[in-house]
Structure formats: C-alpha cells, structure tokens
Structure 1
Amino acid sequence: MDGGPHGVRIVGLAEVVLNVRDLGRALAFYRDLLRLAPISPLDRPGPVFLKAGAASSELPALVVLVPLPPDAADFVAPRTLHHLALAVPAEAFDAAGAALKAQGFTVRTGQHPILLSRTMYVDDPDGNEVELIASAG
C-alpha cells in the first residue's frame with residue numbers, strides 16, 4: 001500500500017528520544033564515545049539534543065536524552081525500543097569497534113537481514129541496544 005495521493009511523504013527520521021537514568025553516563029557514551037554533537041546548551045535543564053547526521057536538507061537527525069527523576073521505576077523487559085541504529089563511515093567501522101571495546105563495552109557482531117552492510121551492536125549505559133552500521137563496500 002503506497003498511501004495514494006493523500007499519503008504522508010516522509011523524508012527522513014528526525015529524532016529518537018531515550019529515557020536515561022544518569023545523564024552524565026549517557027553523555028559519556030553518546031557525546032564523548034560516539035561523538036554526537038550537542039546542539040542544546042548542556043547547562044540547560046531537561047533533555048539534551050545531540051546531532052546524529054541529517055534527517056533531511058532542512059532538519060538534523062537527533063538523539064535526545066531525557067533524564068528520568070531518581071525515583072522513576074526500573075526499566076523492565078520487553079522494552080519498547082528494540083534498538084537504535086547509527087551509521088558510521090565504512091573506513092571507520094573497525095576503529096569504532098576497537099574504541100567501544102577499549103571503554104569496556106561488549107561488542108556483538110551481526111548481519112543486517114536486508115542491507116549489504118557491516119554491523120555491530122553494543123548496549124548503552126541504560127541497556128538500550130545500539131547498532132553501528134556501515135556499508136560493506
């Protein structure tokens with residue numbers, strides 16, 4: 001089904017919003033290790049917006065980290081988000097895996113079921129599965 005003449009035209013994924021228990025720990029992973037650039041002031045209370053590429057020519061793709069209050073209930077399985085995939089340059093794929101391992105993260109490999117690509121998976125500090133994907137060519 002293509003939506004016909006009245007369907008909604010999507011040009012990209014604009015943001016993924018993640019609840020996090022410890023904002024400092026999440027920033028160490030997403031900003032410092034994965035090098036997603038903050039676009040919101042870090043001294044501003046509330047969510048932190050990190051740029052993860054381009055959703056379209058007008059909008060950036062964002063990963064948004066929303067700190068939970070200390071008394072929030074524990075995360076339970078199954079989690080709503082299955083995983084988040086971030087694209088890395090093919091030439092930087094092996095170095096990305098090495099950097100994750102050097103920081104103590106367990107890196108799992110896999111194969112995308114559709115795309116000809118290289119993939120690896122790691123859990124962020126809050127247990128969200130993050131896939132890093134690069135073209136195989």
Structure 2
Amino acid sequence: MLMTKDDIFGKVSEVLEEALGCDDDEITPNASLVADLGAESIDFLDIVFRLEKAFGTPEKPFKIDQGELFPENVMDNADWVQDGKFTDSGMDMLRERMPHIDFTAFDSDREVMKVGDLITVQSLATFVSLKLEAEAG
C-alpha cells in the first residue's frame with residue numbers, strides 16, 4: 001500500500017522528534033534540520049538509520065545509501081566550489097543529486113556554509129516520498 005504524503009510527513013516528523021529531541025511544534029515543513037532543529041552531522045547518521053527503520057520492513061527494506069541524501073566530498077571539487085560558493089556546475093550537480101530540495105532562494109547566495117540549511121523537514125519528506133515511489137516502480 002502506498003503511503004500518502006501526509007503519512008510520510010508524519011513519520012518523518014516522528015523520526016526527527018526522536019533523533020533530535022525536539023518538540024513536534026518545532027517540526028514544521030519549512031524548518032531547517034540544521035538551522036532550526038539543531039541537527040549536527042552525527043545526527044544525520046541517526047536520522048538515516050531511523051528513516052530506514054520507519055519506512056522499511058523485513059520483507060522490503062528501505063535503504064538510504066551513503067551520500068544519497070546529501071552528496072559527499074563536494075567541497076573537494078574545484079569545478080563545483082570556488083571561493084566558498086557553488087559554481088554553476090556545482091549548482092547543476094546539487095539539483096541533479098538532490099531533486100528533493102528547492103534551490104530557488106539558495107541560488108542567489110550559493111554559500112557553501114549555508115548548504116546544510118537547505119535540508120528542511122519538507123525536503124526530507126519529499127526525499128522519502130520520491131524514494132518510495134521509485135522502489136514501488
């Protein structure tokens with residue numbers, strides 16, 4: 001049975017409450033996991049683990065590969081990052097690898113240090129939704 005977007009958002013919210021210890025009223029669609037909910041890099045491992053558990057079953061595991069939710073080692077590529085900002089090709093890479101993120105507001109700034117702010121509760125729910133759709137075929 002396919003889950004509704006509301007079901008997915010609800011489960012993602014529960015995962016974030018448990019992983020980050022925040023209150024459910026803090027978990028709004030536009031809340032940034034880093035800036036608003038205080039997630040740190042170590043928390044993302046816990047969030048991924050909890051998402052896999054929440055959306056998977058023994059018969060049908062839900063697996064999030066390393067680097068899938070957020071691309072790794074992007075700062076090491078001079079084609080993607082120059083002077084602390086994403087280049088045009090860097091933005092293209094982010095859009096391709098992170099279709100669940102809305103880059104509209106970020107596109108004018110592109111500051112590498114702010115990229116973590118892009119992961120919102122809604123974008124995480126969208127990520128899960130897209131992944132579940134892809135797995136359902």
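Thinking only about mean count of other Cβ atoms within 10 Å over residues 76-83, which of 1, 2 has the largest value?
Values: 1: 8.5; 2: 12.4.
If we compare mean count of other Cβ atoms within 10 Å over residues 76-83 over 1, 2, the biggest value is for 2.
Matching task: 14.3, 43 is the computed value of Rg and Dmax of the Cα atoms in Å, for residues 20-99 alone. Pick the structure from 1, 2. Matching structure: 1.
One of 1, 2 was used to compute relative contact order in percent (Cα under 8 Å, 6 or more apart), and the answer was 30. Which one was it? Matching structure: 2.
Any idea which of 1, 2 comes out highest on distance in nm of label points 7 Å out along Cα→Cβ at positions 84 and 116?
Working: 1: 3.0; 2: 1.6.
That would be structure 1.
Where does the value -13500 come from, among 1, 2, when helix-only ellipticity at 222 nm (-39500 (n - 2.57) for each DSSP H run of 4 or more, over all residues; to 500) is the thing being computed? Traced to structure 2.
Throughout, read-outs are computed from the coordinates displayed, never taken from laboratory work. Just so it is clear, the model here is predicted, and its values are computed rather than measured. Cβ atoms are built from the backbone, for glycine too; each structure is taken alone.
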